[in-house]
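Have a look at these structures, which come just after this line.
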Structure 1
Amino acid sequence: MALDGAAYSPKEFQVAIKAESTIGTANVSSMQLVNVDSVEMPNFNLTQVLDVRSGSDGRVFDVDDALTDEKGVTKEITFSGVFDTTVAPLLVQNCIGLAESSDVVTIPYNYTPPELETGDSSSVTIADTVTIAVIAPATSGGNRSIIFPGCTITSLSISGDMANESGRLRFTATARTGYISSFTQAAPSSPSAYGTSYYSLATLAGTAKKTIAGAEDCVIQSFSLNLENPSEYVGQGDANGNPEAIVRAVPELGATLDATVKYDNQTAELPTTMKAGTTVISNLANHATIGSASDFAFIGSYGKITNVAYNEANAMMYDVSVKFGASGSNAMLAIRT
């Protein structure tokens with residue numbers, strides 16, 4: 001028996017991203033490919049009512065009574081890949097909801113997310129909403145790409161591990177949208193290739209600032225900088241069920257750090273620091289000041305240690321976690337991409 005159709009590899013699926021000119025309106029022109037190696041099946045979260053109805057002829061579900069609808073629901077998509085220099089600023093700016101200045105995005109003490117309303121086309125930037133495309137293999141036939149307009153990145157994890165790809169930085173992002181998506185779209189034409197320049201833990205050597213949870217000059221095995229900025233799609237904007245507005249950072253924009261560092265004189269006091277509730281700085285950069293850094297960098301000057309644990313690797317390590325906050329009029333976190 002002949003089989004109709006070819007087999008496709010997950011690696012043949014691509015993800016592309018593009019800032020929108022109008023909030024909630026798909027923009028598939030000149031999209032930017034993302035260097036992904038994993039794309040999870042989107043959570044479409046459709047409304048499905050498959051109950052047995054009153055007055056049915058029997059005690060079984062009648063398919064003619066089924067309801068399947070996309071109005072008023074949110075969809076999510078998670079993808080991960082290489083945190084290259086082209087995609088990094090797009091992801092960070094949209095997740096935080098603020099535009100960068102001199103390659104740095106700063107979360108101020110009085111952070112207020114932008115007002116996002118459907119149809120707004122005034123001064124819309126990458127920090128507001130994006131269109132995300134999951135591009136099906138070109139040879140699969142038909143229009144089978146999935147287009148998600150009005151997306152906001154609600155979760156972004158930036159990580160590096162010297163035991164994985166020689167310390168090259170990677171990311172995992174989750175995007176959300178409440179706008180009607182398209183499942184039968186033609187692939188975006190001529191998207192820009194993803195970047196070929198990368199960030200790496202290996203570049204943070206010598207005089208680099210490597211302070212984790214207040215411990216200076218750490219030997220860092222791995223780290224993960226985690227941003228969480230929830231989005232709620234509210235209101236009924238039209239008959240299709242698109243929302244009227246997007247509400248961000250409810251209840252908060254959160255930033256945390258998880259790191260594995262060598263146990264030595266520099267880090268031995270981490271449990272004592274956690275017990276005392278001391279405010280700690282975490283600074284990872286190739287320069288003493290983030291504004292002068294020439295590579296990926298971040299600094300959070302006001303953190304609290306939330307966990308310390310032994311990590312019995314080849315050498316004795318500590319796993320340490322920090323939650324960042326603001327202090328007075330001082331910023332919570334700054335990230336350079």
Structure 2
Amino acid sequence: MTTSADLLSVRELSVSFAIPAGIARAVNDVSLNIRAGERLALVGESGSGKTVTAMSLLGLVRGATTSGQICYGNRDLAALSSKEWRAVRGREIGIVLQDPNSSLNPTMRVRSQVFEALRLAGVSREHRQSEAVSLLGKVGINDPAGILRAYPFQLSGGQQQRVVISIALAQQPKLLIADEPTTALDVKVQAQVMQLLLDLGEQQHMSILLITHDLSVVAGFAGRVAVMYGGRIVELGDTITIFESPQHPYTQGLLRSTPRADADQGTRFDAIPGEVPPATDLPSGCAFRLRCPFAQARCAAELPVLSGMNQAGHLVACHFVGQLEPAKRPAESSDATA
């Protein structure tokens with residue numbers, strides 16, 4: 001179960017799917033906790049298992065084999081029935097998806113969609129208009145009454161995302177999952193959306209789990225960062241430590257490939273070689289070893305355990321943490337990558 005400081009605690013969560021290509025092991029023994037009022041970022045490339053992890057926290061993964069515990073307060077969410085889940089989604093845990101077009105019904109006015117969220121929150125029919133206007137105002141929408149009369153396709157991407165956020169907040173959840181909330185938005189609107197989430201989290205003492213592949217949106221937002229690769233957490237720690245002293249080769253690679261506002265003009269950013277392996281064909285041992293410049297034979301033979309480096313809660317899953325030196329990436333045919 002969760003501790004007094006934790007809002008949600010995940011223990012050894014694994015999620016796999018049987019597909020024609022084989023068994024897709026999307027999430028593998030993931031353990032993490034989210035504290036009350038905390039902002040935690042879960043980062044990694046597409047295919048790392050971030051979204052499946054997030055959907056599991058809401059019981060929205062269908063057709064999968066799932067194991068482990070998801071404890072919210074004194075309840076194990078993994079054991080809830082469909083009816084019991086309906087009392088958790090929205091009311092306790094809300095979600096903002098990466099594409100507002102997939103969240104909003106294009107054939108319904110915004111008014112109907114916000115009103116439905118308010119109905120589920122227990123707002124009476126006669127008060128829904130005023131509550132909807134207030135809710136849209138809180139997320140920074142100008143002319144909320146006019147926006148309520150519009151259809152989603154008549155709104156800009158930033159306006160659509162703000163509507164989605166308002167719907168997610170209608171039932172005042174204690175935890176908000178924001179899954180790539182700035183995808184497809186321009187840089188200025190991205191900054192506005194992230195600032196909005198930051199302000200709302202602080203005002204409502206709401207925990208936020210931010211799912212992203214973009215480390216540039218994490219700095220200044222999240223207090224802690226969990227780095228995910230191959231369905232596993234490979235590094236976890238406070239944001240300052242992760243940015244200033246990353247220990248896992250994958251985290252180091254992500255940071256090297258992330259543009260920085262303070263970088264000199266003409267600075268090159270190095271992409272991580274190779275691709276994320278498919279969940280149906282994860283390599284033995286460390287899943288990152290085929291792309292890692294430090295890989296050795298042990299990396300293929302033994303799965304590294306996520307363990308603590310210090311008392312500050314900095315966890316790393318690497319056999320050679322603290323002793324890595326630059327090395328040429330081994331050939332694909334070597335023992336280290338066999």
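Just a few scattered comments:
- Winner on FRET efficiency 1/(1 + (r/R0)^6) of positions 124 and 228 (r between Cβ atoms, R0 = 35 Å, to 0.05) once structures 1, 2 are ranked, highest first: 1
- Comparison of 1, 2 by FRET efficiency 1/(1 + (r/R0)^6) of positions 236 and 308 (r between Cβ atoms, R0 = 35 Å, to 0.05) - largest value held by: 2
- Structures 1, 2, by distance in nm of label points 7 Å out along Cα→Cβ at positions 60 and 276: label with the highest value: 1
- Answer label among 1, 2 for the case where distance in nm of label points 7 Å out along Cα→Cβ at positions 132 and 220, calculated from the coordinates, equals 3.4: 2
- FRET efficiency 1/(1 + (r/R0)^6) of positions 116 and 292 (r between Cβ atoms, R0 = 41 Å, to 0.05) derived as 0.30 - corresponding label from 1, 2: 2
- Among 1, 2, structure where helix-only ellipticity at 222 nm (-39500 (n - 2.57) for each DSSP H run of 4 or more, over all residues; to 500) as derived comes to -7500: 2
- When distance in nm of label points 7 Å out along Cα→Cβ at positions 28 and 316 is worked out for each of 1, 2, structure 1 gives the greatest result.
- Among 1, 2, which structure scores highest (criterion: FRET efficiency 1/(1 + (r/R0)^6) of positions 36 and 300 (r between Cβ atoms, R0 = 35 Å, to 0.05)): 1
- With Rg and Dmax of the Cα atoms in Å derived as 21.1, 71, matching label from 1, 2: 2
The numbers here are math on the coordinates, done by the rules we state, and not lab data. No experiment lies behind these values; they were computed from the predicted model shown. Cβ atoms are built from the backbone, for glycine too; each structure is taken alone.
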